[in-house]
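Heads up, there are several structures right after this.
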Structure 1
Amino acid sequence: MIDILLSNPGFVIIFAGILCALIPVSEVRKFLVAAAPIAAGYMIFTAFKDADAARTAISVGGQELILMRIDRLAMLWGYVFCLAGVLNAIYGLHEKCKITDSSALIYMGAAVSGVFAGDFLTLFIFWELAAISSVMLVWKGGENAFPAGVRYLAIHVLSGVLLLGGAVMFGRANGGDFTITDVGLQSPGGLLLMLAMGIKCGFPFLHNWIQDAYPKASITGTVILSAFTTKLALYALARCFAGEDILIYIGAIMTCFPVFFAVIENDLRRVLSYSLNNQLGFMVCGIGLGTELAMNGVAAHLAADVIFKGLLFMSMGAVILRTGTAKASELGGLFRSMPFTTIFCLIGAGSIAAFPLLSAFVTKSMIITAALYEHEWIVLAMLLFASAGVMEHSGIKVPYFTFFSHDSGKRVEEAPTNMLVAMSLASLLCIFFAFPWGGYQFLYSLLPNPEVHYEPYTGNHVVTQLQLLFAAMLAFAFLKKIKVYPDERRAEILDFDWSYRRLGKGIVTWIDAMWTRLSANTAILRKNLIERSGRRLYQMFSPAGTFSEAAPSGLAALLTGGMLVVMFVVIYLARL
């Protein structure tokens, strides 16, 4: 049992999560929440020294399950997940909720375990465990979060069913071998697997669960959710579908369409949820390109995205904690009351916008450069547009309407110390990952293809990126000046969820009306049938009815004789 527990770093985190559910002392739980990812990170470090010896498999019902398989790709994902777990633990120190502590650890442990799983069946187990444990973080957001949590759970269970179906079809086609490898789209199993991963990655038309659930989760829950689910799906895509051309165009579309929705959205956590789609699009596009440079860009941008997106959600969580809202129409002027949170939010905003000397500048550019090398000109233009767009909605809009803009009159306390510590550490990482002397070189040394050379700090790259960023800032200022920029309104912005919020509701209403009419007509028909049958039976069996009329005795004898003949025939045939 101990050997199995230590075979995968994620198992230790899951076990710590189970312990948290049983421990009543908050201080002990908080220690486990912080210590478990640190221990798992150390296990990853030691396991990678001898990757062959680290492979662990068990046999269940005659089927081999590969519990542990590590290489450079899995190692980086594992490190990033553990790092996010430590930051989340510090950020949530002020909460005394047993459910949050336990669910967060089990959720993170499932994600880490899924990264190191070597076969599809093992991956499926942790795929579903991540869904079941993470929905608790959504439901802790309050009463309004319950319906969103139900929808979140339904879509993730569907993803798991598709993953299992695709895995079974893939395994049968490969002689019972379920090992995770390059799958491709040449088989029905591959199509189902990509669809399952696409749901969790937020492919176009499959993405609304992110904007639906994340903003309704608890303050700490949203930060935790942003780190694991979609990134586990990205890892699975990178494992199974690297170099699939269709992902290039899916990813490019993912980078662009959130820009338009984020511009008009009032809820700033929904804005950040759309920007999550945007950043996922860059990584999906890189997986589709599939070159060594592109895959390095995907891995590097994953590390940067988990940190700066977590930082932005942390800053919004601190604002909600102190003001009770994340609505842009109700905020503004908070830089006076929350100066440190303002600075950290600006660092996160600059990082996601890829300002020079901040993290995405040295990661996102690898994907864009890979598209350039592959002569994907339309995709390249879409990625550049999306880079300017993310500057507008996450780089400018979020900090501007939260901390500057009009003065909302709110005078609140600064964020709790533990939140500030977590945000400061995340900010330092955003700077370190892009630091010209030793910082980005350290990040690059952890990438799947360390032999690939890429230099981000070239004159051409710096100038091009600054032109994009300043053009976005100028456009924002100009539109605000001439009062064309969309006002922040208290409204529900419908995306593709219109199809089931409005269209789906209309279809259900029509079906209900048709069923009501059918039921009414059926009731009338049933009533008429019963009445007619009753009258007919009365006419036959009542004292004055047909069967009560006098009949000749000869007729009765004839009928009796006929019945006897029939009985004799039946008995005779039965004896043959």
Structure 2
Amino acid sequence: MNKKKTNVTMSWYIMDLHLHTPASSDFQQPEITFLEILQRAEERGLDAISFTDHNTIAGYRKMREEIQQLELLEKLNRLMPEEKDQLKEYRRLKEKLLIFPGFEFTATFGFHILGIFSPDKSPREIEHLLLNLRIPSEQLDIGSATVGATTDVLSAYRLIHEAGGIVIAAHANSSNGVAMRGFPLGGQTKIAYTQDSYLHALEVTDLENKGRNSTAAFFNGSKPEYPRRMHCIQGSDSHRILADPQRKKQLGVGDRPTEVLLPELSFEALLDFFESNDFARSRPHRYSEEPIYEFIRSAQEEGANIIQDFHENMETRGGRLNNILADICAFANTNGGTIYIGVSRDPRKPILGVQDSEHSLQVLEREIAKRISPPVNCTLDIIETGGKKIIRISIPRGTDPPYAIDENKIYVRFEAETGLAVRDEIVNLVKRGLQLDKKVAEDQEKITSIAPPDIVPLQLEEDELPPKTGVEIVSVDERGDQKVYTMRDLRNGNVVQNVTEKSARRLWQYAIAAYSKIPCDINQAQIIWQGNLGLLHKHGKVNHQRYDLVTRTHQGLRWFFGVTDDGIHGQWRKLVGKDEE
């Protein structure tokens, strides 16, 4: 079923969802009161905050108890003048600020996880959750970041989620963050910790960075091992009310907030946002340009890739509407994605917009429902920037593949290209559909039973690991006067047989053409070698380069073509002249 977003009035709200109070043992100004923290939040223009003390709800609970005590004294007519002013100020601030209860949990290996809850949830319920997370009862009010052996990361995600909380990986790209910067583990562990279905968002410290090396760019869904695009926010992680002038990393209340576009300021609206695939509704508070415009320009600069594409219009003439439907089908069959209509692939061109956008939206809804089967659960909406209306289609990865147009045309996404699936790809899609329910059940069982020692990184030598994008020509067979190729998709390892020059899609055609030019005597090929890794060819723009590569193994040479920067890792990066990230 297609979902159309209704025209609800939306507003930007400024939030700092990572604040400590004197209830954290490492809070640097223990004399500060809860009221002063709220007053500072108001001064910073915040609309919502969350108290997230270390492994405790004590700060939020004590503030509530303080207010309740003042209200009791008021009821008994025993308020002192100073207390009366204090209660009045609390009430005024609570009218202006939405205050979420929460905590910063220390999981095994010392990773930090934020759990944020509705104000309707009682502190006692949250304390019960902390006990389930194995915080010792005698340490529930201490607020220490170090509490001994607790619960593993994946189980913590699940338990917080099941308790109704928003699950955010705290400072994911920094110390004690699940992206494991400088941590000895890696590989499969990092993938599990940052892609888990119970995790709502990553808190990062470089959200304002727009480069390809930023954390948000890394988790934008285009990396082969990280296909789930993650919401990325920022928070102050303040352990003091004002920033420390001597230590710039010691921020104060509201010094690094996030803005979120919501229909209303509520926990439910915030949770709904984090569970959505709408990544244009959050931004660092210091954004200077119109947020939607900036978001779309950033998307254009990233370019068309495996999870996004652009169409200047959707006219039936020239097959443009068919191309859009093919992209929707391909995204559903592959990793999901986003389509922008009224926007060129070329970031140098102005945003065109869509004329009569409401009618166009209705046409799209009708054509998607009529021509794509089984039904695709995509969301269509209209976003406006600079007086131009753009149609955005958000397509999740399908749960009932293969998806087809007109019952018989099955498309898949391959990097920035949409093409008809070949036989082996169709077989893989059918197998994925048949195994999906079984896999979900197995994953659920794994999540509930997994322990940290069970998650180990792959122990392979760098020169044994192929690149992670592009294609590999596995073998070539002669069938009469025709050559038939076996290709491997380096993103997912799927092997496609019986590929000919005629049946090959664009990247495969390129790979076949480049492979056919390699001399039989490998010593005559112009290859730059570093150990067992070789660079055959580099082409494309500086920020969007592709590489043809080779590696020597015990079984012989392996050839890789059309590898993008996202697929370059380890020793390959040194070979092609990229610095290690």
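Read-outs throughout are calculated quantities, based only on the coordinates presented, and are distinct from any laboratory measurement. From a predicted model like this one, the values you see are computed outputs, not experimental measurements. Cβ atoms are built from the backbone, for glycine too; each structure is taken alone.
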- Note on the structure: Rg/Rh (Cα atoms, Kirkwood Rh) gets 1.20 when computed on, of labels 1, 2, structure 1
- Out of 1, 2, choose the structure whose coordinates give distance in nm of label points 7 Å out along Cα→Cβ at positions 241 and 329 equal to 3.8 when calculated. 1
- Which entry (1, 2) yields the derived value 0.98 for Cα Rg over 2.2 N^0.38 Å, for residues 33-296 alone: 1
- Which of 1, 2 leads on mean count of other Cβ atoms within 10 Å over residues 65-72, largest value: 1
- Message: If helix-only ellipticity at 222 nm (-39500 (n - 2.57) for each DSSP H run of 4 or more, over all residues; to 500) is calculated from each of 1, 2, which structure is the one that comes out at -9000?
- Response: 2
